[in-house]
Structure 1
Amino acid sequence: MKKYKILWVDDEIEMLRPHIMFLEEKGYDVSTVTNGKDAIAEVKNREYDLIFLDEMMTGMGGLETLGVIKELNPNIPVVMVTKSEEEALMNDAIGSKISDYLIKSVVPSQILMVCKKILDGKKISGEYVTKDYLEDFSKISRRLLDDLDFDDWIDINLKMVNWELELDEHREVDLQQTLSEKKKESNQEFSKFVEKNYEYWINNKGKEDVPLLTTDIVEQFVLPHLESADGPVFLFVLDCLRLDQWLILEKHLLNYFSIEKDYYYSILPTATPYARNALFAGLHPSEIENYYPDLWQDNKEDERSQNKHEKELLQFLLDRKKVKLDNELKYMKIIDPDVGRAFEQNIVSHKRTHFMAVVVNFLDMLVHGRSDSELIKEIAPNESAFRSLTNSWFMHSSLFGTFRTIAQMSNAKVIVTTDHGSIITRRAAKVLADRETSKNLRFKFGKNLKVDPKFAMQINDPEKFKLPKRGVTGSYIISKEDYYFIYPTEYHKYLNYYKDTFQHGGISMEEMILPVITMESKV
């Protein structure tokens, strides 16, 4: 076991001898000096794990000594010990990047607690993380044997995501593989649950045993604010945002907004042309095609062309619900950094806009870009790294700047959601189909589709599932869990190319259980 080295700097060090003996009995190696110059010499000549530094010393004072120590070794933890309780002095010390602050007279138990927190904190918390993890996942395993409803699955998914974030902070705890296996098991049961209930859900809107779906979001979470608005209302749709990514982003927004979270289920397929059009229209894809055939673009080669008319679909929803805006509906799609920066600079001009919808495509582009870029794969080889990359992007993004500006607007309200999430595809499912079948990896539509039902949900009557009917004999297959579809032709080439890539369109907790966030500025 490592014996930690502590340096205690105090011009009345003899009075602290009982404290030093106490720490030595607990296994710490404690050295002492009585002034700042000797402390600096010690730091130059020897490595220390922790320094206790008296603030009021004759000669070179504690803050001056602290400044030199931090220049020599900025990473060494320093605990300031002082008789003063002046707030200005505390601010000066904290601004100088101390690790903790103690007011004299201190007792041995205080000193020991600080040592444990700074030197053994990770180890101790890791031990408790392991204990809590094993208890929690034992409960989840038992729950998976029960007859779960949609709220139960939201709760299980949230627990999984929170554990992912917890383990990101405790990499020394080797539980990532265990968590991955538990997620795999959970998604297997979740896929069965969705396959069993989905047709009922979409045909029984509003019943107690039916979750909120994509088609409900604008009506449930946006329209009430429009009717009572005394400030601007913004709807941000972050394409391909997962719950774990939102929780990373949320931490940066807590100082600017009061935040409430709700959850809903994406429609199937969990793909942009279906889910995002349904979100803005408040209608299922087949309903959009029937009511607004000119706005439903049937372009199998270019998915993005199928989302050209989101503003029109949203306006039709407002008209159907008889919502009158004070001024024209505003709509913006941010598809590259230049557009995002221009929007950030211009957002203040919308402080009197009644309602504005904004689509942000960066995360979806990052997901697709990762499939084709070895550099992005290297930077983000797994979900933990992908969360870190998302965090880095957001901290320096025009979107964060836009949110901060909106937070300064009086009575501003922001609803943030997404159209679908994504999942890392790890297992291939061989599919047989006609040449005209769509090219999507997580869902397909076409004729004569054949796939093992263990890997996919088959929809032979699209009308029952409120999906566009593509020809007399057209059908859909939607992948379950982490499977992706590969044709027999050049099977091994595409098997390796798409393995461990982020995809969407199928059935998984990551793709289907989504957050909708309501934020009110704290101004």
Structure 2
Amino acid sequence: MKKIKYCFVLIGIFSLRLLLGTDQEEDKTSAPLVLDMVHHNPGELPYQSAYNSPGYLKEAGYNGKVYFLFESPALAINWESLSPDILPQGSEERAWVDAKAVQIRQMHQACKEQGMAIYAMSDLVLFPKRLIEKYGIQESFGDPQDSLTISLLKVQIDEIFTQFPDLDGLVVRIGETYLHDAPFHEGSIKDKKNPEKTIIPLMKLLRDEICVKRNKKVIFRTWYAFDVDAETYQMVSDGVKPHDNLTISVKHCEGDFHRANPFSKVIGQGRHKQIIEVQCAREYEGKGAYPNYIANGVIEGFEEHARMPEEKINSLREFTERCPDLYAGVWTWSRGGGWAGPYINNEMWCDLNAWVMAQWAHDPAQSEEAVFMRYAKEKLQLSSADALKFRQLCLLSAKAVVRGRNSTFRDMTPQWTRDMGIGWPRPNVNSDPEKQQRNLKQKDEAIEIWKEIVALAEQISWADNETRIQAISSSKYGLHLYEIYRSLVYLAEAEANNDKGAMKIWIDNYDKAWESYTQLAITYPSLSTLYAKDYTRHIKNPADGKVNQLRIRLGL
């Protein structure tokens, strides 16, 4: 209760500031960060996206761009201030780093021309392989308490901001390290979830070297380090002195971007400003291949979070209203996350999520619905009547997705389908028949909702034929994909009960759903790529293989 009272005091202070007004410099400093990042698939060609363009981002309402991991100056500095033989002139490594530097400077120039803030996401700790070998620190360079590691990090920071002076700040993460497009570098981090040994020392170092010494920004990501434990988060918050240039980044939900995952318990906690991460083309939910409007749920609250205790924050609106002084802005991933496909040919659905989030982030007092209706009328050129139908379609998509992939009660393990793969369903509730029936019922509900979505897409008078085809075909994509999902969940239930008759029925349903789904690609050549029956990356047990085993068992 003390924390809630404190937040309401902050609301009063915030309101008083609005009434009294501030000078231009203060307004600029306190304005929300509205950032976007295209999360390219590691190891693949970068996405071709409108969101690569700083001009497009500015038009959509963003005031800054976050460049992806492999567009980071951490990979493009030459380390000559430390030693010329780390990346010696004429070496393959130096040629690669110099070419990367040219590419990054061109990107930064494009951002600067649009007046956009320039941020780069970087893994910690990441050094050239030659440097690690030179100093013999293969076992120690990932330790933030190691004195040599600290010294090298300071050199790295100095070179980053010296060689790339247009850079406004770094976005850093310690939860994972990707090296797919970094052939001459190595990464490591020890005790990444340890506040005292890792998180606090690193955050203090970055605060001192970047925020204080250089007056640049640091956005420190909580992901996979201190994002799900409120006690750990509070320890970090207490252990690092706040600074206007230091912001903590938190996903709106706990863990990965899954529907039915809990709303983040650390949002609104501590004493540091927080920027909220939002994935617009969800890696577990089609990546923009079908309607999936999440901006309403993120801003106003998803239906599965409505059961949270009243004193708990369960939406961005509650966060901004209760703790306005902690709100630093919104950071969207307009594209990407995860691996491989589906690969979309039209950015309509992720564009809707990104645009609404960006426009709302500047002024959280406005309603999400008002922002949405502006998109429908201004961007899609829909009439008032059709804009209302479009809103109904989009709100229904949120209901269909949570019911079809999981349930509003999180009755299924969320990782059973992701990227372009479908695994064998893994319910959380096999031991509870009543809950399993609830789960099955929601799969039926999802299909009925998808049928409504398709009907609405066909009823709307779209401004052009391309948009009409995209809306209708992607809605059908969702319908038939979720028919595949439903048949598998029912089939898994039938197998668990050794009900051979039901297994035969649902195998037949599965085959028909796949036939309808694959036919879409023939009918609509511009359709996004389809899910693959044999996709195995992060899918240990592809569903199609299991279905074929059951065919043999049943003599089909």
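Structure summary
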| item | result |
| --- | --- |
| When distance in nm of label points 7 Å out along Cα→Cβ at positions 30 and 446 is computed for each of 1, 2, the largest belongs to | 1 |
| Of the structures 1, 2, the one that 15.5 was derived from, the read-out being mean count of other Cβ atoms within 10 Å over residues 238-245 | 2 |
| Distance in nm of label points 7 Å out along Cα→Cβ at positions 150 and 462 - structure with the largest value, from 1, 2 | 2 |
| Value 16, calculated as relative contact order in percent (Cα under 8 Å, 6 or more apart), assigned to which of 1, 2 | 1 |
| Given 3.9 for mean projected area of the Cα convex hull in nm², for residues 62-109 alone, calculated: source structure among 1, 2 | 2 |
| Source structure (of 1, 2) for log10 I(q)/I(0) by the Debye sum over Cα atoms at q = 0.06, 0.09 Å⁻¹, computed value -0.32, -0.72 | 2 |
| Label whose coordinates, when mean projected area of the Cα convex hull in nm², for residues 38-333 alone is calculated, return 15.3 (choices 1, 2) | 2 |
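Each reported figure results from applying straightforward, stated rules to the coordinates on display, with no laboratory input. These numbers come from a predicted model, not from an experiment. Cβ atoms are built from the backbone, for glycine too; each structure is taken alone.
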